[in-house]
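*Asks:* There are structures below to look over.
Read-outs throughout are calculated quantities, based only on the coordinates presented, and are distinct from any laboratory measurement. A quick note: this is a predicted structure, and the numbers were derived from the prediction, not measured. Cβ atoms are built from the backbone, for glycine too; each structure is taken alone.
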Structure 1
Amino acid sequence: MPVNETLSQYSDWSYTTATAIYVLALVFFLIEQSFGAKGRLAAERSGARQLVGAGAPVEAPPPAPVRPVRGRAERIGRMGVSLTVLGVLLHVTALLLRGLATHRVPWGNMYEYIMAVTFIAVVTWLVVLRKFPVRHLSGFMLLPVVILMFVGGTALYTVAAPVQPALQSYWLWIHVSAAIISSGVFMVPGVASICYLIRSAHERDERRFARFAPKLPDAAVLDRVAYRATVLAFPLFTFGVLCGAVWAESAWGRFWGWDPKETTAFVAWVVYAAYLHSRATAGWRGTRAAVINVLGFAVMVFNLFFVNLVTTGLHSYAGVG
């Protein structure tokens, strides 16, 4: 079926608008990151001054519940969340319109793949915000999303078109969607583990990252975010690797051939498996676990860009051009 150029144009506009909104939300989150901590510190000092008495100590009445003071920085942070939700709505609109325009699933090339991965990453982060007090970390989560979307929409942009014959299979729905979901979720523990290493380095030596680290969430919170997100993504990633092997046997007559894409995906799987195994058996937590998680994230990024764009193999379906 011919490509619907009108829907394709609307998809591009939605994608561009979503990227711009994410950039604005990023600015709002960075404002909260920069000035919100000062407001919280001032509130803590104000509460401490109320406990200082001028005479002999007296028995203080039980404190009445006080409504938390919401400073301007916190309101800006909440506005950033609202903008992020708006960006997600435009983001999913771009995906749906791309699929309707091409009459297929909208992840047949690098541009569409990055569009889908970043969408999953932002949705996952919004879920994390409901579970953990890490909103002032949102700027650092949106930064790689914005960079990926900018690169995808410029250097990797591909005109809407049918996929190559090799990809015209129902396994495109199963295998690639599992890879997209797991890769998007893996972005969250990657960012959280990097921030954990910065925070823990400051706790060991207060001179290191003195201006930046105190504004990050507690190290224990970052560790829990990284672990729980990895626990969610790893089974999906495993399922995607297995489905890829089945598809390879159907398409090329072998389950595994050490293609660059297959090899790098296997390395990433081993790294994340080592992370979960070390936490479950050896009790590795903290810095050592975070280093392994960051390594896994680095391998995923390497697999996304270098393997797809530089190496040549059976998985060379970047569709750049």
Structure 2
Amino acid sequence: MTMTTTQIRLAQRPKGMPEKTDFNWKEEQLKQLDSGEVLLKTLYVSVDPYMRGRMSDSKSYVEPYKVGEVIKGSVIAEVAETNSLDLQVGDIVIGNLGWQTYLVASENELRKIDPNQAPITTQLGVLGMPGITAYFGLLDIGKPVEGETVVVSGAAGAVGTVVGQIAKIAGAKVVGIAGSDEKLTYLKNELNFDEVVNYKSEDFKDQLKQACNDGVDVYYDNVGGEVSDAVLRLINKGARIPVCGQIALYNLEKPDLGPRMQSQLLINSALMKGFIVSDYGAHFEEAIKDLAKWLQDGKLSYRETIIEGFDKIPDAFLGLFKGENIGKYMVKVASQSE
């Protein structure tokens, strides 16, 4: 069967904050299936901050997108046709796939999802890359113990919400930093964060100091910039700082200039360590097992921000940098077949 797909490609490298003109749409005819390949119908597309780095032609932990190429990320899809012995029509899979309505992929690129374990969208969020990132960054680098104070920036995002809840499971006091009253209410009332602070408040630094009245033992850094400068001034002796993301800096056109915090690390014998979730690839199953158990036991909850329509993918991506989402942000492209 001949199939035409709609693709979203990188039109040009963004300068500063990406714009819609940095993306273009193209119709493409898909090739016939080879042995071991399947035709997929895209169901959900994940948008993630790290993608902004891949749009720049600079050295990073992952190869940049090429101009004119289909943008790739985490995608949940349904098998529409199969030439694979392992995947059948109707199977739900996840993989690092292109932003397109239909696509052909090798069975080796895909992981089958069990829809009975949890809603399939959790594979893009709490049971997927964000949840696994939160798990290893906090528990392997942060190592919180009962009674310590854990601060999370970007606390209402896909990673931050899980970090805070795992820290609560560990018995820590959790302080969440976010940028709206709606997000603070969610963190405080639904996720049971002990203290919440709005980084947009004029007295942010005073509020933060009051919330962290015993100092900061673990700072899970998702944002960088002035927010992180303020938190690092409050660290205790032996503090641990997992550096997960720097979303406040991703769209800067010039190198960031700010306070130099090495002296804070030195005088407090503190550890700051950057990490990439793929560093822990051999141990993903351990994380997924614990996350799924906490979810089943009611110790872990989640929220998703889902908008519908393939053409809305760039809007969702841009919305990440405007703080539009609570929890995991994704786009629903199509419904599962009945």
Structure 3
Amino acid sequence: MSHRNAPLAPTGRLRLARCVVDDGWPLRRAAERFQVSHTTAARWASRYRQLGEAGMHDRSSRPHRQPRRTPAAVEQQVVRLRREHRIGPARLAARCGIATSTAHRILGRYALPALATLDRATGEPVRRYERARPGELVHIDVKKLGRIPDGGGHKVLGRADGRRNKTGTGYAYLHTALDDHTRLAYTEDLPDETAATCAGFLRRATAWFTAHGITIERVLTDNAWAYTKNTWHDTCRDLGISPRWTRPWRPQTNGKVERFHRTLLEEWAYSRPYTSDSERQAAFPDWLDWYNYHRPHTGIGGQPPASRVTNLSEQHT
């Protein structure tokens, strides 16, 4: 492809070459007319004589010979190890005795997809999906998070003092319901993940989404004990919701809420040192408001989740 300051595109090159070859113009006159150097005019005239119009297009800059290119046997070893073990360039380089940058180039040369786009269990490309409307599918999951003792944990006190200060703090169970289409999220900090607690959370989450103009049609959970009991089934039936479950040992199916919990940890739970669990909890409503209404979400084109809910932004103050 011609660079942006190139004086001649393929059409201009053809005109120049025809002036020289077909019409008999001197090279210097043609060069002056098309505002290029004498050698440039000579190059395109020569290619026109040899190849005709096909010679007016750019050629690859790859050299004809590459005596120092990685041997084909090494390249095949890199490709085989990648497909069999699904490891990255650094580990491939160590196994094959080459530089990491060389392993990276080989992967690109053979158009092997990045590991982040593959299912680690099967090596197959991850199939991404998105429901067509809000409420069609809501992902539900629980994230277990260690509570912070009064006075702070190891991030405030250091490793030794933080270890002595954590006795009896227990865990927070963050229950989240996340809409597949909009990525709008509702989260509660609850004391456990029993069937009754999960069912109560579903009722409150349903009411919250309803207040925001979203009617939940289906919920997707993993196969945790609480989601397989009659309490969960009965609650879904009472709310008019169809329950769905992921395949065993396949958390990727519920990946949207899993990714939300990762974002939650990075941007709220571990974003700064907190001196108590109540301090961290007090910061959560503002963070969740930021996530739902203001934070650009790369999965939906850089827009916040609220932008995908009809009139939701108008209800927010």
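*Asks:* If you work out distance in nm of label points 7 Å out along Cα→Cβ at positions 73 and 105 for 1, 2, 3, which one comes out largest?
*Replies:* Values: 1: 4.4; 2: 1.5; 3: 2.1.
When distance in nm of label points 7 Å out along Cα→Cβ at positions 73 and 105 is computed for each of 1, 2, 3, structure 1 gives the biggest number.
*Asks:* Given that Cα extents along the principal axes in Å, derived from a single structure, equals 65, 46, 34, which label among 1, 2, 3 identifies that structure? Write out the running numbers ahead of the final one.
*Replies:* Working: 1: 86, 50, 32; 2: 65, 46, 34; 3: 91, 52, 39.
Answer by label: 2.
*Asks:* Then there's this: Name the one structure among 1, 2, 3 that helix-only ellipticity at 222 nm (-39500 (n - 2.57) for each DSSP H run of 4 or more, over all residues; to 500) of -12500 was derived from.
*Replies:* Numbers: 1: -23500; 2: -6000; 3: -12500.
Among 1, 2, 3, the structure yielding -12500 for helix-only ellipticity at 222 nm (-39500 (n - 2.57) for each DSSP H run of 4 or more, over all residues; to 500) is 3.
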